[in-house]
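Q: Listed next: structures, encoded as structure tokens.
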Structure I
Amino acid sequence: MIKAIFFDLYHTLIGYDPPREDAIVATLDRAGIKLSARSLRRPLVTADEFFYRETAKKPLAQRNEAETQNLWVKYQATVLKEAGIEPRPELIRAILADMQKSKFNLVLFEDVLPALSALRGKDLILGLISNADKDVTGLLEKLGVAPYMQVILTSQQAGASKPSPEIFRQGVKRAKLSPHEALYVGDQWVVDVQGARDAGLKALLLDRGGYFEEVPPDEKISSLSELPDRI
């Protein structure tokens, strides 16, 4: 029986406004490369997974400036390769420069608060387990999510990052539950779903864009609004 649901943060509860793909498309357009924003969404999901796996090995806080810059170069190279574009160094530099100048706001997805409200009505413990390397309490309070969360755990606090089982186990322990009594929901297959399952939790993939066709329907949802009926 599921007694708690834990959520990923970025791209599960919150996203960027404007979307990151819009900024990349603008840079590519100036370079004479025509691409739709939608065609970059799956490449960004793949690049995000690469980024999270790399920072799980060595967090950004432990990397010097050169190492951090090199990681972002590899990240953008992954985006371009997945989009079928040659990752030329000058193109990557232009994208990184434009991304740095862009102002992105963190916003909730529309399905978040209605889903959290419905789940709280089921008398479930709700929590957050995130690879954030800083305190996110203020952000959650600003966005109206904090009142729903009984457990908030970041990789900074846990001393471990997803997909390491340790961070998931710490989250469940804070809820005073056993791993099999908890469900984890996130947008990354390896980092979120497999990581949670390796720790003994149940897990669902949040596939908002329908990108993971290889994942069986019973292992994923396309919106958090589906969660109350999946418990």
Structure II
Amino acid sequence: MLRLSSDREGLADKKSHVFSLVGKALVADASGALYWPGERLLVVADLHLEKGSSAAPRGFLLPPYDTRETLIALAGVIEAYEPATVVALGDSFHDAGAEARISADDVAALQILQEGRRWIWITGNHDPEIPARFGGEIADEIEVSGLTLRHTPTPAPATHEIAGHMHPAACVSLFGHSVRRPCFVGNGRRIVVPAFGAYTGGLNVLDRAFEPLFGVDGMQVIMLGQDGVYPVATRLLRGD
């Protein structure tokens, strides 16, 4: 099986990649989180907590452990970067029933993650309302030092924007083998971050849904590999 690996094998920085968005240095982390050192701000998108438990009433047998897995991953990236602010960029909860299904232990874990820092829930199409039980602040979108953080990308060429919602993924083919992984996709003026949740799928960045965002400006892809995060030349991208 093809493994996406870095040409810099063995270097300590392969777990993250620094890039520029309208002159601001941001860090794409291998977890799928985005870190902004200048603001000590961590961004995660599309957690979709309680997606697993939402499937049971419809007869789908998904293990209901995605919330715990996602929170453990989030705890790891928070420990690594020690952000002053965490922004959850919409669709943090899979549906309106998540509050009733989530376990008390997972709510307690979420509260621990919020201790000592500012926590902002951006509303999404799956969670237009965030129950007060989950703490933090709630907003439709926020602006930080000239950048707008929102759930759904502006469906046209735009700048100074960080968004989620699209669940971007990239497929590359090398030496007769293919690999498909979540990715960050941007063009130096805007960035769409990958879904962070354990049970979230991905939409190929070559899908027509991305054309209004990057169709005329080109794109830069930073792909999550098995053991790191790597920029990928667009000439290597393939459709599904």
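Each reported figure results from applying straightforward, stated rules to the coordinates on display, with no laboratory input. What you are looking at is a predicted structure, and each value in this text was computed from that prediction instead of being measured. Cβ atoms are built from the backbone, for glycine too; each structure is taken alone.
Q: Identify the structure, out of I, II, from whose coordinates semi-axes √(5λ) of the Cα gyration tensor in Å was calculated to give 27, 21, 18. Write out the running numbers ahead of the final one.
A: Values: I: 31, 19, 16; II: 27, 21, 18.
Label of the originating structure: II.
Q: Tell me which of I, II gives 3.0 when you compute distance in nm of label points 7 Å out along Cα→Cβ at positions 49 and 89. Can you show the working numbers first?
A: Working: I: 3.0; II: 1.9.
So the calculation was done on I.
Q: Another one. State the single structure among I, II that was used to calculate helix-only ellipticity at 222 nm (-39500 (n - 2.57) for each DSSP H run of 4 or more, over all residues; to 500), giving -12000.
A: Numbers: I: -12000; II: -4500.
The read-out was computed on structure I.
Q: Another question about this same structure. For which of I, II does distance in nm of label points 7 Å out along Cα→Cβ at positions 105 and 209, calculated from the coordinates, equal 3.3?
A: The value was obtained from structure II.
Q: If you don't mind, there's one more thing I want to ask. Once distance in nm of label points 7 Å out along Cα→Cβ at positions 73 and 97 is calculated for every structure in I, II, which label goes with the largest value? Walk me through the intermediate numbers first.
A: Values: I: 1.5; II: 2.4.
Answer by largest value of distance in nm of label points 7 Å out along Cα→Cβ at positions 73 and 97: II.
Q: Between structures I, II, where is mean count of other Cβ atoms within 10 Å over residues 33-40 highest?
A: On the way: I: 13.9; II: 18.8.
Structure II gives the largest value of mean count of other Cβ atoms within 10 Å over residues 33-40 among I, II.
Q: Once FRET efficiency 1/(1 + (r/R0)^6) of positions 113 and 177 (r between Cβ atoms, R0 = 41 Å, to 0.05) is calculated for all of I, II, which comes out largest? Walk me through the intermediate numbers first.
A: Values: I: 0.95; II: 0.60.
Structure I comes out on top.
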